[in-house]
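These are the structures, in structure tokens.
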Structure I
Amino acid sequence: MNELERFRSIDTFIFDVDGVLTNSELIVLENGHLLRKMNTRDGYALKRAVEKGYRVCIITGGGSSGVVQRLKGLGIKDIYSKISHKMDAFEEYIYAYDIPTEHILYMGDDVPDYEVMRRVALPCCPFDAASEILEISQYVSPKKGGHGCVRDVVEKVLKLRGDWRDDPRDIELEIE
């Protein structure tokens, strides 16, 4: 099977935040607030996926209200933050929408993502993920966390399904 063929059946994206949507670095301010940096191209891809009717979910251990506000601004409604056990949030989410796991892409980067990644059809990670995550990922993005890895996987799915661009004359990603 062509590597890209695995992306064709995906209609649900689930992402971690720190190390996936961000570069896993935190800037700690004197007042204790934590700053993160997100990639605008990742944001475009997420917004495009939502606009085209794909399910997008975030499951994160972090609790930044700024991150939640940014993600809601992209149209993402299903955001689980301050989650200590990601499998509980995952099961709640798939049960609420009756989502078969064979349609789910999950991108994580560290040990807290491991259990959920073992349950989905297409576990993915950025190339700078923890070794345990690299070992179980079916696709490792050539991009680092916070540097376009989310765009990488979303764009693949949307191009394969003809949803990336609105102009029908655009050439979509081809499967050989």
Structure II
Amino acid sequence: MQSQANSPRKRSSAQMVAHIALLASLALIFSYVEAIIPYNPGIPGVKLGIANIVTVIALYKFGWKDAAAVSVIRIVLAGLLFNGIFGMFYALAGATVSFIGMCLLKKTKLFSVVGVSMAGGVLHNLGQLLVAAALIEDLRMFFYFPVLLFSGIAAGIAIGVGVTLVLKVLKY
């Protein structure tokens, strides 16, 4: 009789936990690097979001469940360590809207990695703007959306190109 420690199911589960932990750690490092880099384009709320490289790679390489786990773990830890509770809630809102959109677009197989990532960047900004408008109770917040639209497109393209290059190396 095979022991539980040597069963393929347990080993596979342990490997997936290890992959998620490793990817979440890498994404957290990227979040930290982005937090300490003095990056200020003069536009509030605009950043590249390099930690999303890891989430998009996980989405394409391991599937939506693992990518969601990586994203949530990274956002919660980064919120507790660097961004604060409000930053964490804004990031979770943006990530949720973005992640759902990216999963749906990926499933259609009509969009490239860059297209999926670009939509994710825009949807992330939209999710954060929805939370801000709800908290402030002022729809004029959406006047800021065109700025966030273009920054989301630019960041999404940059992240998508990076992910495409990494996936080629990983032979996805």
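Quick note: the coordinates plus some simple rules give every number you see, no bench work behind them. Computed from a predicted structure; not experimentally measured.
Name the one structure among I, II that relative contact order in percent (Cα under 8 Å, 6 or more apart) of 27 was derived from.
It was calculated from structure I.
Quick check on the output: 1.06 is Rg/Rh (Cα atoms, Kirkwood Rh), for residues 89-136 alone, derived from one of I, II. Which one produced it?
The correct label is II.
I, II: which one has Cα extents along the principal axes in Å, as calculated, at 66, 36, 30?
II
Tell me which of I, II gives -26000 when you compute helix-only ellipticity at 222 nm (-39500 (n - 2.57) for each DSSP H run of 4 or more, over all residues; to 500).
II
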